[in-house]
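Each value in this text was obtained by applying a stated rule to the coordinates, not by laboratory testing. Every value quoted in this text rests on a predicted model; they were computed, and no experiment measured them. Cβ atoms are built from the backbone, for glycine too; each structure is taken alone.
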Structure I
């Protein structure tokens, strides 16, 4: 860690080696383990655990009491709500060592995961997807999808600004905050360029 343009609270533990981007803040009682990479302007709240080899893009916001385990990649602008958790082994047993068998999970750009949600390993979260509080994700989630419940089920679609999208008969929706337009076609949503 040759760069010192970041903040690490005195109670946090940051194992070496790891890479921390400019403007990143690591708060109280957080443990960042070796070989992690964090981009610029990330914020890791109190009592967060980042396991070895985790990759965080730029501007990732991780709220208090979140565990991000080996095999997880969070792209830019991801939000992880309080006490959400990832798994990395589908069939864990205390008496069976499965290190080296970790499954990968990617949380794609702009996705939000609500408080107390659980993401079962091997299931990616799409760009700008919105995972409701307490949801248990057991399958891959498409871009812009809104999912809730246990197991998580899709209720609709969300804009990049976090608003539920209402599509007209032509399959077009407009975000009420940004005025960005979206197209629903064959079960997938894309943002239309202005």
Structure II
């Protein structure tokens, strides 16, 4: 095993507790997939829905979720960054745009975690401006304590009322911990 027990110890020393375990995540993702399948079958459409993932944290969740959706799907990705000033959040900037047009398409926007809501609202508005047939949003975690703006969430895996810094299952701290098969709270001190 690369890194051995000492590498595992360093990871575990930084984690406060597991918030959502691996089995719990997979069970809830199967449920979300069934809900999404049911809803998109009901609305029909000429083309398969377009699943749009917000990079990078969403990759693991998106991969598991789309396999739980029993419909043909197309995929695309979008990347947004916030350039911050020293004392406040900065302007959101689109770094990677969608490849194909979304006009007239049923779009399922997939996000890992919604915190302040600023990034998600920015993306939702950008997609709506392109005249999709429908836009629905699925997030794995709706973290409400730091919400600054209201956002439409059609499918939510888990609601978190605590203001914990979460890592694992795609969520990172300084680029690390994304590969954990569960979601944990990171020690802040």
Q | Label whose coordinates, when relative contact order in percent (Cα under 8 Å, 6 or more apart) is calculated, return 23 (choices I, II) | A | II
Q) Taking mean count of other Cβ atoms within 10 Å over residues 35-42 from the coordinates of each of I, II, which one would give 19.4? A) I
Q. Computing distance in nm of label points 7 Å out along Cα→Cβ at positions 147 and 163 gives 1.6 for which of I, II?
A. II
Q.
When log10 I(q)/I(0) by the Debye sum over Cα atoms at q = 0.12, 0.20 Å⁻¹, for residues 75-170 alone is computed for each of I, II, which one produces -0.38, -0.91?
A. I
Q | Which of I, II yields 53, 40, 31 [Cα extents along the principal axes in Å, calculated] | A | II
(Q) I have 0 for helix-only ellipticity at 222 nm (-39500 (n - 2.57) for each DSSP H run of 4 or more, over all residues; to 500), calculated from one of the structures I, II. Which structure is it? (A) I
